[in-house]
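Just so it is clear, none of the values below were taken in a lab; they were calculated from the coordinates. What you are looking at is a predicted structure, and each value in this text was computed from that prediction instead of being measured. Cβ atoms are built from the backbone, for glycine too; each structure is taken alone.
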Structure 1
Amino acid sequence: MNTEGLKTIALNDLHISLGAKMVPFAGYLMPVQYSNLIQEHLQVRKSLGVFDVSHMGEFWLEGDRALDLIQYLTSNDASKLVDGKVQYSCLPNDKGGIVDDLLVYRFSETRYLLVVNASNIDKDWKWISKHNSYGVKMTNASDEYSLLAVQGPDASKALQKLTSVDLDSMEYYSFKLGEMAGIQDVIISATGYTGAGGFELYVKNADAASLWKAVFEAGEEFGILPAGLGARDTLRLEKGFCLYGNDINDETSPIEAGLGWITKFTKDFIMSEYHKSLKENGVSRRLVGFEMIDRGIPRQHYSICNAEGNRIGEVTSGTQSPSLGKAIGMGYVEKAYSKAGTEIFIEIRDKQLKAEVKKIPFL
């Protein structure tokens, strides 16, 4: 494998020593799996697993008008945030699509942290900078932080051994700055991309190895496992979470993608009138979930057809669900075929295989 030009995360050597299969992902060398994808997936769903997602981007926005900039750039209403709260949002572009989806953390009235997708760090930075006519101080701290996603129903029990922060009292999408495993100023965030519960821990790179070691010692009684990006993808798909580059991109409106809940028209943002008209007048296509009835695994870009064999859309994500033991996927279809229970067909190797539109999440 040619690794030239790829960035490495702080714990790269540790993952290799654990037998991780390392692959290029979003410009980084990342662990895709360690032992077995299904084992990693099920361990997170039923108990506890850890993902190193240090490739994610972190931008600090600071200043009296930081909120004004965020309000103009993002689709959600960040004025609803209070200190210690997190918001899922997206950055609409000027063509009716999405630059990226992201998390917005409010540390104070004048200080926010934006967490963006690794593949879009440079693109997002340029986009935000281009629109920063508000005098907001911007800091790209992406290379300074490691991020461990400690996910699963036993995450709180394991991590509580390492901190005095009351983890059980933390609401979903809230965060605290606290001590964890003797490390100061860890951002402890009740978020994740698995739908299995748990926390994401932001720590300076120098402390990443000691935090990893402490987390694994604390989680030993729960059979803790390291989990790779492969399991992260199957876990998020079971919950119907969008993946940038697959289910949302520069051409998709958040309204088409079922992200109307993070698109608030109580304020003006980039292209807000366009998205508002889509919401009011309806869209021609919708992102739906579907379950395979015939045997076959749907993959990105496979055609979705109706009973007559006419193309009505395209698969954006698909996999064999370890929790459900069946193949599932998401894709855009013409509005007439978007209702749950509708029969559709996925074209796999020149065959039309039967599937059924399902409500998201699958699990």
Structure 2
Amino acid sequence: MSSYNVHVIGGDGIGPEVTSCAIAVMEAAAARHGFNVQFVDHDWGSDHFFRHGRMMPPNALDTLRQANAILLGAVGHPDIPDHITLHGLLLPIRRGFDQFANVRPARLYPGVASPLVGYPPKEIDMVVVRENTEGEYAPVGGFVHHHHPSEVAVQSSVFTRQGCERVIRFAFELARRREKKRLTSVTKSNAQAYSLVLWDRVFQAVANEFPDIETESLLVDAAAMNFVRRPHSFDVVVASNLFGDILSDLSAIVTGSIGLAASANLDPTLTYPSLFEPVHGSAPDIVGKGIANPMAAILCAGMLLDHLGQAEAAQVVEAAVAAVLAEGKVLTPDLGGANTTSAVREAVLGKLG
């Protein structure tokens, strides 16, 4: 029997509430499909920061390196500036484990209404691939005259040929496995005349190796407009760290709710463990109310299982979520329902059989 070691960081806010649901679903899927998952829990996050002055222990990466995969609930607390929580936990894991491809699917499931009028189920089905370790989020910069009236902040983006090429190639390979076989590159190279001109050149060079893939290059403002105007035309979208972050949130909303938005932070080389997290964040306004939508975390569980090589179990997990959505009887408030987190968990488990 195959056995996997999954480390869990419930984190902040609703993170522990939704990760517990994802764990229950993974355990049920493992029992059904004949493999075993061992979960190792870490109480890292903002509570850890309040106790120890840091989001996770100094040896956290050494500990996580033992995992086959990592499941994260959320990072963020209203009493701690976001740059401290993000740079204290999530970004060090992404960079430390070279998780250079952030993959965020967005599908319009049957039973879910898009805020865009006239889109039937399944017509919107895209994946945003975001460069995840450099670009605009590279920690390069600093302050001069800190906290004085003449204070200056310098933030530099970092684009390397290797960084651009490997995420663009990953996106082409993903597009090749999908039905539409279409890839859109998003930049702002008319204004950013060095970093994203390099991106454009690398994109064209890699495109020459994939003649079977239809390509499109858009400026980010046009891409944002077209995510609303013609979302059905997108298949795989590849973008820099900042643009991919923003556009993937938009793709989540046009497919019904950020409560359905799952993501994977992947090291495709399998040198390091990959991390899976819902996009929705810690949602401090609904913590403890029992109404958080666990479906994004459950869909993350499916992506995690697929990454571990359990493709059949992963498909069953997504199908169970899709079946609950299609019935429309057990939904949390973000999807127009009045049900609880635990009720949705039980409904999904019921669909697993």
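Quick check on the output: 2.4 is distance in nm of label points 7 Å out along Cα→Cβ at positions 39 and 319, derived from one of 1, 2. Which one produced it? Please list the in-between numbers first.
On the way: 1: 1.8; 2: 2.4.
Source structure for this number: 2.
Identify which of structures 1, 2 gives the largest calculated value of FRET efficiency 1/(1 + (r/R0)^6) of positions 55 and 87 (r between Cβ atoms, R0 = 25 Å, to 0.05). Intermediate results must be reported in sequence, preceding the final value.
On the way: 1: 0.70; 2: 1.00.
Top value of FRET efficiency 1/(1 + (r/R0)^6) of positions 55 and 87 (r between Cβ atoms, R0 = 25 Å, to 0.05), among 1, 2, belongs to structure 2.
Once FRET efficiency 1/(1 + (r/R0)^6) of positions 127 and 239 (r between Cβ atoms, R0 = 30 Å, to 0.05) is calculated for all of 1, 2, which comes out largest? Before the final figure, lay out the partial values.
Numbers: 1: 0.65; 2: 1.00.
Max of FRET efficiency 1/(1 + (r/R0)^6) of positions 127 and 239 (r between Cβ atoms, R0 = 30 Å, to 0.05): 2.
Of the structures labelled 1, 2, which one yields 15.6 when mean count of other Cβ atoms within 10 Å over residues 223-230 is computed from its coordinates? Before the final figure, lay out each step's value.
Values: 1: 21.9; 2: 15.6.
The read-out was computed on structure 2.
Work out the source of 2.6 here, i.e. which of 1, 2 gives that when distance in nm of label points 7 Å out along Cα→Cβ at positions 31 and 47 is computed. Walk me through the numbers before you get to the answer.
Details: 1: 1.7; 2: 2.6.
Derived from 2, not from the others.
Could you tell me which structure in 1, 2 was used to calculate helix-only ellipticity at 222 nm (-39500 (n - 2.57) for each DSSP H run of 4 or more, over all residues; to 500) as -12000? Could you put the intermediate results ahead of the total?
Details: 1: -5500; 2: -12000.
For helix-only ellipticity at 222 nm (-39500 (n - 2.57) for each DSSP H run of 4 or more, over all residues; to 500), the value -12000 is produced by structure 2.
Using relative contact order in percent (Cα under 8 Å, 6 or more apart), single out the structure from 1, 2 with the greatest value. It would help to have the intermediate numbers written out before the result.
Working: 1: 17; 2: 23.
Looking at the calculated values, the largest one is 2.
Once FRET efficiency 1/(1 + (r/R0)^6) of positions 71 and 111 (r between Cβ atoms, R0 = 30 Å, to 0.05) is calculated for every structure in 1, 2, which label goes with the largest value? Present the calculation step by step, with values, prior to reporting the outcome.
Values: 1: 1.00; 2: 0.70.
Greatest value across 1, 2: structure 1.
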